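Only the coordinates and a few stated rules stand behind these numbers; no lab work does. Only a predicted model underlies this, so the values are computations on that prediction, with no experimental measurement involved. Cβ atoms are built from the backbone, for glycine too; each structure is taken alone.
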Structure P
């Protein structure tokens, strides 16, 4: 009696990579939506230190994005595009070169609050992708 071993990496490797990347992309898209919603309150009045920044021009909200190196990358970064880099100064409390800014966190609190939800989005979308790629 011969025993046949299945090399799952060969058999399912590409499908698994695609499904994982798809799930990560969907999770990152959802996190971007949640952060953008957090900075959508209209100005005036100005936000108080410790609260998320209020929207004046919408530039910060438009420049919150996610980045992946390739279509099947397993690394996703959620952050700011170059035009919205001042969001980093709000988030970290580092003095912005033009004016002293105080903490107005908007990225980290959303991630901490919705970590489980984002994980569920990634898992659900990865599973769906694996099912549909048969």
Structure Q
């Protein structure tokens, strides 16, 4: 039971904090796109990078541990087979992380692009109004 409560708090507190920041700082739709777009873009990019680099790095770490700990006990063919298996399993585990990170990065990039477009559109409309006067 305490595990479920902790899991609920882990999900609720960051969202509550994000919504409080949104309520206190965001004054327009463009500001909201910027406030949420850049963090989504950065988080998604870093997550995708970790997922892409995680498979070879983890395979290398585990292979070096096997070579150090069981150099005389494990046959070399078994060590290479285990490292290939670990690489494949890690790749399958990190595939959803890569997909989610990519979706988050694309969403953030889209928000940033829309915010830049709307900002440019507003500034262009302001210049046209000033030129008419």
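Computed over structures P, Q, relative contact order in percent (Cα under 8 Å, 6 or more apart) reaches its largest value in Q.
A value of -16500 was derived for helix-only ellipticity at 222 nm (-39500 (n - 2.57) for each DSSP H run of 4 or more, over all residues; to 500); which structure in P, Q was it taken from?
P
In this comparison of P, Q, the computed figure 2.0 for distance in nm of label points 7 Å out along Cα→Cβ at positions 31 and 63 is attributed to P. Once distance in nm of label points 7 Å out along Cα→Cβ at positions 79 and 111 is computed for every structure in P, Q, the highest value turns out to be that of Q. Here distance in nm of label points 7 Å out along Cα→Cβ at positions 39 and 119 was derived from just one of the structures P, Q, and that gives 2.7; the source is P. Of structures P, Q, which gives 77, 25, 21 when Cα extents along the principal axes in Å is computed from the coordinates? So the calculation was done on P.
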